[in-house]
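Visitor: Next up, some structures in structure tokens.
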Structure I
Amino acid sequence: MDSLALILVIIGALNWGLISLFQFDLVASIFGGSDAFLSRLVYGLVALAGIYCIKFLMDRNRVIEK
């Protein structure tokens, strides 16, 4: 689960980088526009993965305290 979440977060980060540098939304272009169901699904999965990855920050603090 951790690897899948990190992959989705990386995809989201790369997509945001493309948007900021080139005004090109790769996810929307692959799945038929930003309003397409599949694009919205990918955006939602990336958001959930980002929320899930917050646990890595919490785990890091827990390891340092030991």
Structure II
Amino acid sequence: MNEDIFNMEVRKFLKKVGVTSQREIDQAVREALDSGKLKGTETLRAKVTLTLDGVGLKTDIDGEIALE
């Protein structure tokens, strides 16, 4: 395994995950605010499930996102 290539590929994947996740969360929260489903003072629970085929990795990452 080429460590440099592996590290670069992992970072590239994580960047894609971060950018896509932020865009999707932002859109969902804005729509919920516009529809009145959220007031804008909530703290939202968040969860990401990471899987990696071929090695049997499956892990959950939990957190919270405060709107205020």
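Taken together, the values in this text are just the output of simple stated rules run on the coordinates, not laboratory data. Quick caveat, the model's predicted, so the values are computed rather than measured. Cβ atoms are built from the backbone, for glycine too; each structure is taken alone.
Visitor: Quick check: 36 is what I get for relative contact order in percent (Cα under 8 Å, 6 or more apart), calculated from one of I, II. Which structure matches?
Guide: Attributed to the structure labelled I.
Visitor: Out of I, II, which one gives 54 for percent of Cα pairs over 18 Å apart as computed from the coordinates?
Guide: Derived from the structure labelled II.
Visitor: While we're here: Among the shown structures I, II, from which was the value -17500 of helix-only ellipticity at 222 nm (-39500 (n - 2.57) for each DSSP H run of 4 or more, over all residues; to 500) calculated?
Guide: Source structure: II.
Visitor: Matching task: 10.4 is the computed value of mean count of other Cβ atoms within 10 Å over residues 6-13. Pick the structure from I, II.
Guide: Going label by label, the one that fits is II.
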